[in-house]
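Below you'll find the structures, each written out as structure tokens.
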Structure 1
Amino acid sequence: MELVPLNLPSYPFKIIEREGKYYIFDFIRKKELMLSPEEWVRQHFVQYLILEKGISKNYISLEKGLQLHDLKKRTDILVFDKNTMPYILVECKAPHIKITQAVFDQAARYNMIYKVKYLVITNGLEHYYCEMDYECESYRFIEELPNNYEL
């Protein structure tokens, strides 16, 4: 299996091959997961949040279910603040998926439920960070996420 190098630091993942299929150990959920291109991005971004941004793994939830109208959906990464309020929502796509308006729209629909301070969209190669302003009903793009001092 060829793993695409991402525009994120390298991390020492535990990757296992079994019967021709590859699995990656997810230390948040404490289990092996099928290593798909999207999972490769998700696992890298989780490590980025923990090791580069100083966010405790205890504040991170992966693939959390949500009800959006009549549809059951899942967020890729949801980070909570110390008051257990949603703080960062990360939508991950596989590296070969272009980040389009439709991807932003999907993340925005999920955020209608959570109303996070920061919305992140990444395919592992490109990362978009938005700071939400609910009073002005707007958002602004920022260069990167702040460190955990705001949690």
Structure 2
Amino acid sequence: MELQFRNNRITRERILGAIEGLSFDQLTKSPEGFNNNMLWNFCHIAVTQHLLCFKLAGKDPVIPVTLIDTYRKGSGSADIKNPKEDFEYFKANYYKLIDLTEENYNAGKLNEFYEYPTSYGVVLGNIEEAINFNNIHEALHLGYIMAMKKLI
């Protein structure tokens, strides 16, 4: 699992690198053909990881519920009410949320798990599967961010 957490950090590093130097207007623009913007994708990644690894393990999330509701699966850019504050929150906690997951995983606190069928067609049955799937999910959204960046 150490490799999975390392890969997660590398993907987040690439995401931060992809948006580095962009203006806030660029981050919040939804290019033609896309349902959401880079800001939504950036925040959605962290929320999804936390829900997959904490909520499905029966733990209370540490991310504020309002942010979870704004960026969870099924939400969109239109749901964002405080874009600058949200961006700053997730930017400050992007790696901390991975660290928190890894610490709880290593301490055996995420072993209880509720099976979850993803919209990707994968059924998650334990925390290891959730962590592995999360890396696929984050790489997918990194791809969206990179494609959007070319269009703005």
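Points to keep in mind about this one:
- In this comparison of 1, 2, the computed figure 37 for relative contact order in percent (Cα under 8 Å, 6 or more apart) is attributed to 2.
- At a computed 5, 22, 32, 22, 13, 6, 0 (P(r) over Cα pairs in 5 Å bins from 0, in percent, for residues 48-87 alone), which of 1, 2: 2
- Distance in nm of label points 7 Å out along Cα→Cβ at positions 56 and 104 - structure with the largest value, from 1, 2: 1
- Test item: helix-only ellipticity at 222 nm (-39500 (n - 2.57) for each DSSP H run of 4 or more, over all residues; to 500) calculated as -5000, pick one of 1, 2: 1
Every number here is computed from the coordinates shown, using simple stated rules; none is lab data. Remember, predicted model here, so these are calculated numbers, not experimental data. Cβ atoms are built from the backbone, for glycine too; each structure is taken alone.
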